Structure I
Amino acid sequence: MEDAQIPPTDDQKKETAKIFKMGNILFIACIIYMGATGGLCLTGTVNLAGRTTSLPNFASRLEFTLKYLTLPLLWLLLLIFNIIINRGKTGALNPLAGRDMFFKKQSNILQNSFEQFILSAFAQFILVSFLDEVWTLRIIPWINFLFVIGRITFYLGYPIYRGFGMFLCLLSTTGMVGFAVYKFFEHLFF
């Protein structure tokens, strides 16, 4: 027997409309931000690659990518510590005690950040197989800084104003996957 769907209340409809309206503004802001930072990083005006100047083979590009995945991994670790500290403060140490409602926001942010991390990391691994050393030095650091900035703004804006951070991570990952798919089909057929 299926559960009957409960229609949204007027307050829920207003909140949904507010999220969509704000989402459009945050999407445009995200595109502008990515365009500005991408223009600076991808042209070499801003160098986020640190002291690395040469990546002569795939192994070195993969190692470089793994080093830069330290940034999003650190963010995930901070989110985990945030939940642990809040559990300790409220005495809700047992996750099966039914007090998870106090951590729903933090849990949702951690889960979403982990999902975005997995997608971004695999997209980066695939991407570096198609990039030369110059583009790896420019794209990989930029993508990981975008990820961390996106996740921080997602955290700060959650739930209503999370759109900028969500779009920042989603668009960069989608761009990497799109490029990888294009290069894959180019490899197969051309």
Structure II
Amino acid sequence: MDYYQLGDLLSFTAGVNPTRLEKQNQESLRFYDQASFESDLEQKSHTLATDKLYETSLSLVAGDVVISSPSRLATIVGEDNEGKFLTLNFIKVNIKGRLDKFYFLYLFNQSRDVQRQKERELQGTGTSMRIPVKSLERIRIPLPSIEEQEKIGQAYKQLLLLQTQLKKYSQLLEATVQTSLEQILRSESHE
């Protein structure tokens, strides 16, 4: 299997300082923040269509792939976050063609080899450790056929959906047990 550097397969668009955008544009702008990223990570369905016109735009479109610099994870932008502007903590991934989006997400978020490469490229101190765009471009990934990428990508997508469902189930179970325990305590105190 051939290995390629990410820079050969995609390009990156770094976010900008929100105050610069606000100074240039007087209308109210919506910014892509960590809460937006988290909601996209946990979404049930993913939109994959993107328009090439928006490839280098800082305005996000549903289906764009975004990397969070602080968490060093990638996700696909959902419809709820469409139109938001990319800020400093995020990097937009512009896939050039031979790479399936969910295969990229799997490699970037889960592959042990890619995790080791990301850790080697970290710069900064304490909680502000980040990977520069130039370092992201040097990360090497295996590139099987597009059919194999799609199989792996779909398996990863199913894993993400299952994790989301399990998280919701866990929250529901916790709330149910909490309510039951509170009812027991109330009934005990009335006796």
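Since every read-out is calculated from the coordinates, none of them should be taken as a lab result. Please read these numbers as outputs of a predicted model, since none were measured by experiment. Cβ atoms are built from the backbone, for glycine too; each structure is taken alone.
Overview of values
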quantity	calculated
Source structure (of I, II) for relative contact order in percent (Cα under 8 Å, 6 or more apart), computed value 27	II
Computed 1.6 for distance in nm of label points 7 Å out along Cα→Cβ at positions 15 and 127 - originating structure among I, II	II
Structure (I, II) behind the derived value -26500 of helix-only ellipticity at 222 nm (-39500 (n - 2.57) for each DSSP H run of 4 or more, over all residues; to 500)	I
If semi-axes √(5λ) of the Cα gyration tensor in Å, for residues 63-174 alone is computed and equals 23, 20, 16, the structure in I, II	II
Distance in nm of label points 7 Å out along Cα→Cβ at positions 79 and 111 - structure with the largest value, from I, II	II
